[in-house]
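Below you'll find the structures, each written out as structure tokens.
What follows draws every value from the coordinates through simple rules; no lab data is involved. All values reported here derive from a predicted model rather than from experimental measurement. Cβ atoms are built from the backbone, for glycine too; each structure is taken alone.
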Structure P
Amino acid sequence: MVTTETEPLRTYRGNCHCGAFVYEAELPEIKSVFECNCSICHKKGYLWVFPGEAGDFRVVKGTDDVLTGYKFGPKKLVHKFCPRCATPVMGQFPDGPPGKQRALNVRAMQGVDTWDLEKTPFDGAALGDKHVPPEYKGALPVAFEGSKLYTGSCHCGAVGVALTSKPLDETFDEQTTECNCSICGRNGYYWVHPESERVVLSGDDANIGHYSFARNMVDKTFCRTCGVCLTSEHKPMSEERTAALSALDRGIEKYVREHHLVNMRVLQGVDLGGMKPPRRNNGATEPPPYVNP
């Protein structure tokens, strides 16, 4: 979507999850977005709009330097994400044509139901040189009878993940999830829920970002260089804190300890469109509430 001078504008407010960067933009009512299938847009789950020349953009909190920039290929586009919570906020095209020098990721906007938006496909994968996925070089997880090994990585290859699973195709009958909670909605996760021993997250500790909030029972893992989100893993807790958990939270803690969720967007050889639709979890209504900055 690109604004024009004749369309009525409304104010949209966007932010990374941790609130370090907040902006406002004047745009027409967002009813459709561009969904690109290129190597990085697919991994991050971007849903794009272009403010255009009529779309005023202003930073409310933070500065452009608060966000980390990532470039690859011809390096004409800078992908900007928060280095603390990994929220992919925008893309910048310094040498782009008028009206297309900035693209905003609608997932980071407040009050927009991305499930209801019309998705306009864009074949970015057909542009330029074909992307070669980084080779996975880490350890392998436990196999089981009938299992298949899947590997994947962030975009730059600094962090990898390996998963043993039933075939991830139209026959897959285990749980997959899309969630609209404050973090899943912003980062575009597409979860599969394997047991912890079936997953290995690989990479130097310095390259792996960890983000936790609310109950602080899980860490969302991501690459510090390119910002791609990979897994949701159990965050170790002290015995004292574990003993003080409510019955509800003890059940949640047990589940996240026994399962290491994987963002299927980063796995090679998985056609998400060929799988059964994921369960849509209305996490936006679950406590504790998230307060938009």
Structure Q
Amino acid sequence: MEILTNIEDVQIKTAEWVREGKTIGFVPTMGYLHEGHERLLEEARKENDHVILSIFVNPLQFGENEDLDQYPRDEEHDTLIAKKYETDLVFLPHNETMYPRPMSMNLSVSKRADVLCGRSRPGHFEGVVTVLTKLFNICRPTRAYFGMKDAQQVAVVDALIQDFNIPVTLRRVPTVRESDGLAKSSRNVNLTSQERREAPMIQEALYLGRKQVENGTKDPIEVIKATRQFLDSRTRGKIDYIELLSYPELEPVTEINQTVILAAAVYYDRARLIDNVVFDQTGKLEIG
């Protein structure tokens, strides 16, 4: 396994692999790897000749009230995880490597960004698509792997690839969960014992909403209402949002007649948890 910090060195290596006709699986991260990232690496290793993991805490993704300096980092742990999954190359650039000078142009996200979590994080997805455009050009992946835990990010990446004809296949990887259904997250350790007992109800509520559609409900308002009532009655957390939108377009729907996402975010004392479920107009579960 190679660890490279220079863009040109990575480009030389990936150009060599492309000339040889090898496939490249790419897992972009901000480090501090957990089980969700491990699943992405596992899938990339299965499907490709070579695997690249990038670790870069992208400053463009952080808003005014988000502390970039406090973002957790553990490069030693991350490289051990990379070795575990036989990663060929770890790209570990510094800020000045990725952004050696102020950007001369900016990418803006006009759709899919101002709903769900993006509503309270203006500018976040502009930072995501900017760094991913750079990383895709540097690493030249055949396939890129993203977890459905952050389904909105997956939808935005899908739009980036489609709109700019980027020659990479997007791989959507199911959310990794605890045995009781709670989506795995580094934030889970911040839950009290009572909150931890209640937190799996987020997934239960979303599945109840999906069941409504499976039983014939087509009105998104009714699905959201049933989901909220279930969650309200089983957790003391504060519901940030429950939304039902088309997927991956993330547009409002008046009737459930296509693939949709039902998503929720809940505030606890020291953690904000998100989860989602994606299903078709019959309630049949898609990747989630």
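Table for the structure above
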| quantity | calculated |
| --- | --- |
| Entry that produces 49, 37, 32 once Cα extents along the principal axes in Å, for residues 64-207 alone is calculated, selected from P, Q | Q |
| For helix-only ellipticity at 222 nm (-39500 (n - 2.57) for each DSSP H run of 4 or more, over all residues; to 500) computed as -11000, the structure of P, Q it came from | Q |
| Given 2.3 for distance in nm of label points 7 Å out along Cα→Cβ at positions 56 and 152, calculated: source structure among P, Q | Q |
| Origin of the derived value 0.05 (FRET efficiency 1/(1 + (r/R0)^6) of positions 80 and 224 (r between Cβ atoms, R0 = 25 Å, to 0.05); candidates P, Q) | Q |
